[in-house]
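Listed below are the structures to be examined.
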Structure I
Amino acid sequence: MEQSKIDWFVANNAGKLKDDKMLYVKQKMATMSDDKFALIQTTNLMSPVLVWVVSFFFGYLGLDRFIIGSVGAGVAKLLTFGGFGLWWLIDLFIIGGKTKERNFNKLAAFLM
């Protein structure tokens with residue numbers, strides 16, 4: 001694959017993956033076909049900043065966990081009003097990492 005396509009992908013998704021995972025993605029992309037790149041290009045990756053803002057305002061309702069695909073945790077947060085505030089507070093610090101992890105897992109299906 002052309003280096004310009006890899007650079008384009010990295011520039012557009014720089015903050016959406018952890019740095020070590022981005023290096024892995026770049027290495028895998030260098031050896032993949034253009035057909036797989038088209039699939040990766042259309043994959044919608046979530047912004048950790050946007051998920052954090054949702055978590056700040058609506059995390060006590062579990063909306064942040066629903067967004068990242070953790071339905072069970074979202075229901076638990078909803079029923080306990082964010083773990084009586086404690087779970088909501090903890091999620092403010094970890095939700096960005098969870099979002100980046102989910103983004104990598106979405107891409108991993110195409111990288112294998």
Structure II
Amino acid sequence: MNVTEHNELIIEILNDYKAKDIITLDVRDMTSTVDYMILASGTSSRHVKALSQILLEESKKHKKRAIGVEGEEGSEWVLVDFADILVHVMLPRVREFYNLEKLWSLKPIKKAWIGDN
């Protein structure tokens with residue numbers, strides 16, 4: 001399974017388990033550490049934690065294991081790191097506060113140095 005297929009699988013799983021407002025950000029031109037970020041909202045802390053656990057279990061069935069998981073204790077924002085794909089599952093208020101969609105949609109700006117024409 002390549003990264004695009006895994007990305008589609010993650011979105012399918014999130015849809016099947018009622019995640020809200022799922023989006024994929026293609027960040028390949030912005031960072032060399034990850035290809036895609038998937039953002040989704042859960043309806044409660046329990047839902048956020050359940051979504052992350054289901055992603056881990058279902059991806060493992062397809063031979064895609066996470067290299068790390070952060071945030072399960074409070075379950076307001078859980079990050080699942082699949083190396084090429086980072087999945088952020090958050091409560092809506094947390095997602096609104098951090099606004100990762102806006103952060104990662106910024107285009108790099110060429111810095112103008114004194115003396116440049």
For relative contact order in percent (Cα under 8 Å, 6 or more apart), structure among I, II ranking highest is I
With Cα extents along the principal axes in Å, for residues 18-65 alone derived from the coordinates and found to be 43, 22, 13, which of I, II does the value describe? I
Comparing I, II, where is FRET efficiency 1/(1 + (r/R0)^6) of positions 42 and 90 (r between Cβ atoms, R0 = 35 Å, to 0.05) highest? II
The value -23000 for helix-only ellipticity at 222 nm (-39500 (n - 2.57) for each DSSP H run of 4 or more, over all residues; to 500) was derived from one model only; which of I, II is it? I
28, 18, 11 is what came out when semi-axes √(5λ) of the Cα gyration tensor in Å was calculated for one structure; which of I, II is it? II
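Read-outs throughout are calculated quantities, based only on the coordinates presented, and are distinct from any laboratory measurement. This structure is a prediction, so every number in the text was calculated from the model and none was measured. Cβ atoms are built from the backbone, for glycine too; each structure is taken alone.
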